[in-house]
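Q: For reference, the structures are reproduced in the following blocks.
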Structure 1
Amino acid sequence: MRTSKCDVVVVGVGGQGVILISEIIGRAAMLAGLSVRGVETHGMAQRGGSVINHIRVGCDYSAMISPGGADVLLAMEPAEALRYAHYLSPEGVALVNTKPVMPVTVTTGVASYPSIEEILAPLREVCSQVWAMDATGLAAKAGSPQATNVVMLGALSKHLPIEETTLMEALSETVPARFLEINRKAFELGKIEVE
């Protein structure tokens, strides 16, 4: 029996704005009058360490999403999508930014980063749909690569039980006013990417 309207696992590495996405979704859910539960886990490093957030919209129980229970896996970094793919439901959707954050082992030549196809292929076996996009490139097109997380939020918006206007209100309350226009553009570009 389902105990929520939408379960989302947001993953990435430190510094990518995973926590900000979660904050915006949580704020929007409250504005919409929906219960929301969430929990976040940070990696060992502030920047570059693995970050995972569980967000349960319309849930009155546990904040943790069980493996195999997520409606959506939103991955700010492609390898992190693969690391946390076990959370996806077979009916779930994976939204994946294709721009990797290269770890030191890759930049120094000690290891190699897998191809995007090597990452996406196993994901396609786990869930019903995979949307891969260069969210970082779209954010740059909107005016700032730092808006990558908001591009991904735009892509996620069609899967949330929250009106777009409410998400935009939460975004406006969360992002500094001087960055709002760039973030609105980023949101729209992400939304268009999954239509």
Structure 2
Amino acid sequence: MDKKTLRNIYLEKRKDLSLNEKTLLENAILDHLFDNFNIEGTISSCFLPITSMSEIDTWQLITAITASKGEIALTIWDIESNNLTHRLYSNDTTIVVNPFGIPEPENGQLINIFQLDYVFVPLLIADLNGHRVGYGKGVYDRFLENCSSSTKFIGLSLFELVSSIDDINAFDIPLHACITPTKCHYFEK
């Protein structure tokens, strides 16, 4: 299937999940994450969930990483340039909602993306080759393209992978791994 079709299907599926179903799926994803990745002492990029879009709640992940002496860099979308920047999260971080309903840090130290060990990538669905469907603006692909070659890109998916996405192009940056409720899927790059 193409990205547009998959986007429509999985936006609807995500909105149809009950709070209880979604919580169970999120907990399973977190269990697989901590079973497969050592995040202690790392710096990870993480998105904050857009609750109106039923995105995976990343607050548990953020809390667990900071508790394990890791650091979290929260994303900020520069709407004019269509690029992402990052601020380190702390208990003093103020979260504001941008004009598109995306929660972002208002304060905190800006960091260079070359410092990132992991990037937790938002998505609607991914395929068996590590390609993903997002909201279609290409913001994350531009960001991932500029990260260090040692940075690992990890998708977090409430749904199991589809076999393939038909309309992948040269600008689509594949994931290194995608964590679903049943397992962590690794991809060759």
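Bear in mind that the values in this text are calculations on the coordinates, not laboratory data. All figures in this text were calculated on a predicted structure; none of them were measured in a lab. Cβ atoms are built from the backbone, for glycine too; each structure is taken alone.
Q: Upon calculation of mean count of other Cβ atoms within 10 Å over residues 69-76 from the atomic coordinates, which of the structures 1, 2 produces 26.0?
A: 1
Q: Using helix-only ellipticity at 222 nm (-39500 (n - 2.57) for each DSSP H run of 4 or more, over all residues; to 500) as the calculated read-out, with -8000 as its value, let me know the right label among 1, 2.
A: Value -8000 for helix-only ellipticity at 222 nm (-39500 (n - 2.57) for each DSSP H run of 4 or more, over all residues; to 500) corresponds to 2 out of 1, 2.
Q: Now, a different point. Given a computed value of 3.1 for distance in nm of label points 7 Å out along Cα→Cβ at positions 37 and 165, which structure among 1, 2 does it belong to? Each step should come with its number before you reach the end.
A: Working: 1: 3.1; 2: 1.7.
Label of the originating structure: 1.
Q: Then there's this: To test your reading of the models, identify which of 1, 2 gives 25.0 for mean count of other Cβ atoms within 10 Å over residues 5-12 when calculated.
A: The value was obtained from structure 1.
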